[in-house]
Structure P
Amino acid sequence: MWDKECGAYAKHWALVAVKKGTLFVRPKSAAAAQELQMRSGVLLKSLNKYFSRPWIMAVKTTYR
């Protein structure tokens, strides 16, 4: 579902981990990190629609 909801951005954002309602995403560039930050609200809403109860609360960038 990650690739489907991210669309073309999926090749620029790598989902690294999910922990306690937070997605940890590794962007491939500074521009990709900024785009992720701007789109995080919409992304959270679109990912939570797959669950009976929304549990994903935040997106954080990581470079590890």
Structure Q
Amino acid sequence: MHERFKQLSLMAGGSHYPSINPDLQQRFGELIVQECIEQLLEWKNEPFPFDEKTAVWILKEHFGVK
């Protein structure tokens, strides 16, 4: 599993010995990254400035993060 996915799993309350198959955790992380990419690409041609604040807003809105 990618090291950053391991770190995020621990931050989310996981353990060093996750109960979820590491391959599934890896795939889950990859799907989240892909979803982020798709969301940002969907907005890239909108007629307003697309900067890092806009990208953060888009992803927070999409995933319901406050």
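Looking across P, Q, the calculation of distance in nm of label points 7 Å out along Cα→Cβ at positions 25 and 49 that yields 1.6 traces back to P.
Name the one structure among P, Q that percent of Cα pairs over 13 Å apart of 60 was derived from. So the calculation was done on P. Given that helix-only ellipticity at 222 nm (-39500 (n - 2.57) for each DSSP H run of 4 or more, over all residues; to 500), derived from a single structure, equals -21000, which label among P, Q identifies that structure? The value was obtained from structure Q.
Computed from the coordinates by the stated procedures, all read-outs in this text should not be read as laboratory data. If you're wondering where the values come from, they're calculated on a predicted model, not measured in any experiment. Cβ atoms are built from the backbone, for glycine too; each structure is taken alone.
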